[in-house]
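Before anything else, here is the set of structures, which you'll find just below.
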Structure P
Amino acid sequence: MSAVQVMRAEPSDAAAVADLIALAFHPLQAAKWLAPDPAQRLRMLAGQFAILVEHARVHGTVCRTSDGDGVAVWFDRTRPVPEPPDYQSRLAAVCGGAVARFTLLDELFETHHPAGPHHHLAFLAVTPAAQGRGLGTALLERHHAYLDANGVPAYLEASSERSRALYARHGYHHDEPFRLPDETPFWPMWREPRAGPGS
């Protein structure tokens, strides 16, 4: 396989980025808890992710692979990041009767979010058919290069044991998980910047 190219997503990519994240996250247990109705799940996930992808373009970085099969959404928490404009009403509009579950997850994330400056990896997603080809690694390495050069830590919430193992290979260390009401775990993970050659 040729080297994977990673680039900044364009504004016109926002809907496709949100749809890709929803497709990748759709099978996860957390997604099933958030949106129990399988007929509505993909639409609800894509709707919420679209709000956050749009917000990350202002307060962070959205990258994609050149083939369009992988995306990463980062928020720059070295400075305050406000809530997306009209977030609660927009969330209710896309999530309907499941909005209380999405709101609870947001509250859990905020409760366990670390203080101190860092970049937050909100989403790393690869289409199911392209998983295992190194796209997630390419997306991580692209942003880690910036973080390491600038001495910035990174934080994320791993939503599965498979993703936790991937992040561990890239220098993340996890704490005890916090859990949804159905006991689905999320592992808070932190990565210190790595010193470059000769530093």
Structure Q
Amino acid sequence: MNGKKVLVINGHPDAESFNAGLTEAYLNGAKKQSFETEIINIRDLNFNPNLESGYRKRTELEPDLVEAIEKIKKADHLVWIFPMWWYSFPAILKGFIDRTFLPGITYEIEPGKGFPKKLLKGKTGRIIITADTPNWYNKIFMKNPAINQMKKGILKFCGVNPVKVTYISPIKNSTDKFRLKWLNKIESLGSKAL
């Protein structure tokens, strides 16, 4: 086994989506290099995605979330694969983050300090995002909202750095050739744990 621990988190709710294929491709590449791999298919977890009391009171974590948090803590490299919907991400992925990226788990509020202690320091990240919106439009006109939220507002906020981004578009009406090209690219990223 190569020493690096890679966790791939698939945030697409559909098991037959292209995101599922990308997840498999990344894992295949990582396994070829004997990286230690884990996967979380958020759609398969049994949990309430609503942070019902906000941050006022801790909602008891379901067993699937406890296991997911342990996988996140153990990993050296976190890979997030999800579609961009309405310039954000699927509700199930947002719910997963709301319920797992909590004080004392991924960051710690320090009295008198403006920013929290980052509890995921030492980890690296990769975001693989699929969309129908052209990359130039997402960057120039929309200012990368989903990427900024995941990269800066969540991962870097908790200490994950660097976080690289792969933006795949357009998915709608894409050809088999286009998809195969991307599956091969993602497998190559997996083989380097990038």
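Only the coordinates and a few stated rules stand behind these numbers; no lab work does. Just so we're clear, the structure is a prediction, and the values are computed from it rather than from any experiment. Cβ atoms are built from the backbone, for glycine too; each structure is taken alone.
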For this session: Determine which structure produced the value 28 for relative contact order in percent (Cα under 8 Å, 6 or more apart), calculated from the coordinates; the candidates are P, Q.
Result: Q
For this session: Rank structures P, Q by Cα Rg over 2.2 N^0.38 Å, for residues 21-60 alone and report only the one at the top, that is, the highest.
Result: Q
For this session: Assuming 21.8 is mean count of other Cβ atoms within 10 Å over residues 45-52 as calculated from a single structure, say which of P, Q it is.
Result: P
Seminar exercise, completed: Computing Kirkwood radius over Cα pairs in Å, for residues 85-132 alone for each of P, Q, the value 13.1 comes from structure Q
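For helix-only ellipticity at 222 nm (-39500 (n - 2.57) for each DSSP H run of 4 or more, over all residues; to 500), the calculated result is -14000, so let me know which of P, Q that is.
P
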For this session: Could you tell me which structure in P, Q was used to calculate distance in nm of label points 7 Å out along Cα→Cβ at positions 13 and 69 as 2.5?
Result: Q
